[in-house]
Every structure is written in structure tokens, then in C-alpha cells.
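Every read-out reported here was derived from the displayed coordinates using simple, explicitly stated rules and does not represent laboratory data. Predicted model, so just to flag it, every value in this text is computed and none were measured. Cβ atoms are built from the backbone, for glycine too; each structure is taken alone.
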Structure I
Amino acid sequence: MLSCIIVDDEPLAINVLKNYIDKTPFLQLKQWFTNPLEALSFLQKENADLVLLDIEMEQLSGIQFMRMLPEEVQVIIVSAYSQYAIEGYEYDVAGYLLKPVDYEKFFALAQKAYRFKKGRNNSLLREDKTANFSKYIFIKEDDVIVKINTDEILYVEGMRNYLCVQTEAKKFITYSSMKSIETVLSPDDFFRVHKSFIIALNKIDTIERNRVFINQQVIPIGETYMHKFFKFIESKRP
């Protein structure tokens, strides 16, 4: 089951989406909101897998709303304005629906979000019965489960609904999220420096301003993560 909420300041649009959710067997509507601030408050206390989100709202725009969402929450934008589509996809949204919403298109995007949730839940496994963090993880690549030694990982890159795990030998692609892999990598050995990058600390070659260099790969340091990262680096200097 995929739990969802609706955030839209148009009651008519909410009623349409509620009707579509009722017709979709794998969707569960938890709540609906005309005020996006109330929706954010709800999500601080309750979990939801998916947000059906309008863009143009008075109290808070949909773009501002997405910036405050937990990373694991998927978003389908529902808007009367097509010009927001490109900006929405920069936030890795699950899809974009134009009002008036067609049920067939709604169902296709809901299925996509549901498949992503199932794939994410099955894509990362950790063997840690004797320690907090194991020296290896398992990832699911296509239909094959691959064991990866964590000391071989150079960095992890988030790419929309997928992860690229770059090791010394090769690159692995798995259907998952940055939030999920953070839970299976030791914070003593790995550091998130950007919304799209987690790096292996012992693989760093050099750091220059807002960039990290690892094995000739240039990795940006995001503003959100910069202070914490450099504070950590300073703690390791003699």
C-alpha cells in the first residue's frame, strides 16, 4: 500500500484527486490540506509515501514545500501550469499532472511511485548481526543481488530514483534513495557532502574550496552540508 496526502488550495481539485485515490486499490489517503503549512506540520508527526502537490498556493509555493520535505517522500505535482514542469523535475518528482487531471495518467504515475517504493524497500540489505555497521552491503541491481565491500566504495551518487554506487572496480546502479543507503553506511567512514553525493572519507584525495576530489572525480560540496563537513575536517587536522 502507498500512503499519500493531497496539498492543494482548490477544494474542487482535492475532490477529484480523492475520487481517483478511492478508485486506485494500492493507494491510501491519509489526509488532505488546503494549507501547505498544515501539511508540513502533519508530515513532522506522521509518515506518508507520496504527496499530490499543487504549485501555486498562497501560504507557500509547491517548490518551497518540496524543499522542506523528507527525502524519502515522493511527489507528484498537480498543476494547471505547465511551465513548472522542468523546475519540478529538478527535485526528482515522480511525475507531473496537468489540470484537469486525467485518471489514466494519474493511475500511471501512481503505479510508478508504488513500484519505486517496492523497489526501494527491497534494494538495500545490510548484514550487521554482530556490529552496528557491517563491512559490506548488498544491493539489488536489476534482478541480481550484489555484495559490495564498503571499503571499496569511492562515493555514492543519487540520480532521480536511482543510486550509483561507484567502487574502485566498477559502477553499480540500484533502484533506491540516498536516505536508504545512508542508513547502511557507517557515519565514521562516509559523509554526505551534497544532496546527491555521499563520499568515502578515506578515499578523499584533495579538497579545494567547495569541491572534493576522489580518484579524478570532482564532487561538489552543497551549501547545506558545507559547515558540518568542514567542521568535521577541522577536527581531523593536527
Structure II
Amino acid sequence: MPKNKCGSCGLVNLATDESCRRCGVPLNVPVEIIEEQPLEAPIEKRSFARRLIWILSTTLFILTIWYASLLLSADDLTPDQRETITRATNVLDQRGFSSNAFVLRHLVAYRSTDNWWNRYVGHRDAYAATNFPFEIVTLYPEFFQFPADDNERAAVLLHESYHLFGHGEEAALEGVWLDKERLGWTADKYGQTRVWNATKQLTIANVPKLFQCGPDHHSDCLQQP
């Protein structure tokens, strides 16, 4: 009698059997051998914290390179120029502008010529220019030549300190004009100087509300009785 061997367990069954008497697997049906495939290692996803650290590190690296390029593309100050800045900064400190003086004294990198960025964007004639947020201040020859004294240079540095804190030109002009009495930079002493007249004209153009007083509505509101 023909035999029917189970392809799964090897038991020899009768030819009439349709399924294995031992394991129950259907007979005359080829048994597929399924090989277990190794599981693929899960792809490790970068966590939000790691992505954030990578972005911050890259940004810091770029800013560092940018800052170094600004410093290296401009000339440093001479010892005499640094002494002049020290005296003007001391005036601010003595007049009560301690936070402004601290930034100007400890957090600023001073240069005497334009860096590549200043040359690229250009600027109008000025006594100084500030690169925020890099805290780089360029002091041009006019800063050392035209102000009447260290008190007037302190007014220029006070203007730049507003930029160092992130304020725009309008806020810097307004801040200096409002604080000129406190600084001791007044019309009766400096009203005929080049720095005073240039600052006044810029302030009138950018902050006209400060010059809408008096009978003619064009006078300095801070000088009204």
C-alpha cells in the first residue's frame, strides 16, 4: 500500500490520510521553510535637545568667525587714543551713567578704522559707528579731533552706548538729548561747537517732537522755563 510521509514531522501515514496523524499538518502540501530575517536596527532619531545643541553650536561658531573677521579687518587704537576714551568714560561714570560706562569700559572692542562690514554697508559722516551685537565700536579721527573736551566726547560715547544696548538711531539721539543736562553738555557751554550743532540737527530730523515748543513751535522743549 502506498505510503504518505509527512513533510513536517517525518511520520509515515497511509496513502488515504489527508493530514498527518501525529502533527496534523496537511499531507501532500509542500512545507515552506520560513527563515527568520534579522530585525533591522531601528534608526536612531536625533532628539530635539541634540538638534538644538547642534544649531546653537553652529550658530556660535559662525558668530565667532564673524566677530574675529570684524576685529582683524580693522586697526586697533593707539595708547593715546585709549587714554582719551578712558577719560571720556570716566566722565559718564561720574555723571551717573554707570551701566553705560561699564559696557563701554569692559565689553567693547574699539577700532580706529572701518572693518569690512562697515566698508560694505557704508555710513554717513560720523564720529563713531557701532556693530551690534558684536559690541565693536569704531572711533574715527573726528572723534579725537573735533569735540571741545572729554565731556563732549562722553556725549558721543553715550550715544554709541545706546546702540550697544540694541537701540536704534532715533532712540540714541533722543536719549542723549534728554540727558544732556545731566551730562553737563548744555547749550550755554557747547552751543557753538561742531558736535553740538551736528547732534542738534540730527535730533531735529529724527526726533522732531523734542523741538516743537516755544512761541514758534520750533524750540528745544528741554530749554523751556
Task: Structure from which -9000 was derived, helix-only ellipticity at 222 nm (-39500 (n - 2.57) for each DSSP H run of 4 or more, over all residues; to 500), options I, II - done: I
Task: Source structure (of I, II) for log10 I(q)/I(0) by the Debye sum over Cα atoms at q = 0.07, 0.11, 0.15 Å⁻¹, computed value -0.27, -0.65, -1.05 - done: I
Open item on the list: Once FRET efficiency 1/(1 + (r/R0)^6) of positions 114 and 170 (r between Cβ atoms, R0 = 30 Å, to 0.05) is calculated for all of I, II, which comes out largest?
Closed with: II
